[in-house]
Structure P
Amino acid sequence: MTGTKDITHITDIQLLVDNFYGKVREDDLLGPIFNNLLQDRWPEHLEKMYRFWDTVLLDSHTYHGAPFHPHATLPVNLVHFERWVQLFRETVYAHFTGAKADEACWRGEKMAQMFLSKIEYYQGQPPLR
């Protein structure tokens, strides 16, 4: 399925976030990491992600926080971030098309690159490039 509309409203953000994290939870590589970390706090995490992406894409300014900090000590590397980006792009384009959909993918990719770089730095790992 290819999306036929762009991301324009919080309900679009919720659809994106719910479907994306549904894939993450079931993914053999990412699922164990996220499920172990979040356990029974998935609803809280999803609400935070609604606010984050609503702020990033629709300028709502409902998210306040530092998104990197909770990820700093995760046992992840380039392979994990590549899978995250793959699932994110698949989810975006399965439901949406247009400038905001493209921006969502671009921002997701840039965020993944930045998070990976910072994690490698803080964990003292050599970059896997």
Structure Q
Amino acid sequence: MSEAVRLDQWLWAARFFRTRTLAREAIEAGHVRCQGERCKVAKDVRLGMKLDVRRGNDAFEIVVTGLSIKRGGAPDARQLYEETAEGAQRREQLRLQLRAAGQTISDHRPSKKERRDLDRFKRSL
């Protein structure tokens, strides 16, 4: 295995994004930072590198512990990185704040009724 992998390939293999295209778009939008700085899609990811990855309301602060260009199962992908304690604590605090504010993060797709209600609401504006 080589000692460096393209950033978009690594993010896809580590299952942060469903496709390499989504990974590329997130990198270009500045949602992924390498060592605290904006980076490009073809940036080489190396062992020990610190990455900040934002996905929706989640912000991951991770350290690269493995390299791969092949997408495997979730347990295999989890072996490619380690989340820092500060990052995990920040994510938990945000989750608790959202819950206290009465906002929940939905992990499901809207049902047909929920979509109709949303469409009705948008038309009323």
Structure R
Amino acid sequence: MKGILIIAHGSRRKETIDTMEQIFKMVQDDMPDIIVEHAYMEFCDVNLEKGLDLLREKGVTEIVVVPYFLFDGMHIIKDIPEEIAAYLENHKDMKITMGRTLGVDKRIADVLIDRIKEVL
């Protein structure tokens, strides 16, 4: 069974986590036939390992980790791949791959343009 783990940076601010939870809910609502969980790299209880465990407990054996990051920083280049590799050492029956960051995308530029227009 396949599942998705959305991974975000995390924050100490409750308002930031609340915003992320709203985004995650929107994704889950739009993809009801896919098991989706979320986790954070820092500052939150549900880290990458716990997020993977949540999916595993639901019977998921094939996971795509999708970063909710704008670009390829150290978490994307180093931290997440290393944590996935360490997880796979103890869970050889799992298949885990990683998706791309949000990156360059006209839809993101469109949101930015909307925000600019709001203040003009």
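Just so it is clear, none of the values below were taken in a lab; they were calculated from the coordinates. These numbers were taken from a predicted model, which means no experiment stands behind them. Cβ atoms are built from the backbone, for glycine too; each structure is taken alone.
For which of P, Q, R does mean projected area of the Cα convex hull in nm², calculated from the coordinates, equal 8.3? Show your work: numbers first, answer last.
On the way: P: 7.8; Q: 9.9; R: 8.3.
Source structure for this number: R.
Can you say which of P, Q, R returns -22000 when helix-only ellipticity at 222 nm (-39500 (n - 2.57) for each DSSP H run of 4 or more, over all residues; to 500) is computed?
Numbers: P: -22000; Q: -11500; R: -13500.
Only structure P yields this read-out.
Consider the structures P, Q, R: one of them gives 24, 23, 18 for Cα extents along the principal axes in Å, for residues 8-63 alone as calculated from the coordinates. Say which.
Working: P: 33, 16, 14; Q: 24, 23, 18; R: 32, 25, 12.
So the calculation was done on Q.
When relative contact order in percent (Cα under 8 Å, 6 or more apart) is computed for each of P, Q, R, which one produces 37? Don't skip to the end; give the middle numbers.
Values: P: 37; Q: 21; R: 29.
It traces back to P.
Using distance in nm of label points 7 Å out along Cα→Cβ at positions 24 and 112 as the calculated read-out, with 3.7 as its value, let me know the right label among P, Q, R.
On the way: P: 1.2; Q: 3.7; R: 2.7.
The correct label is Q.
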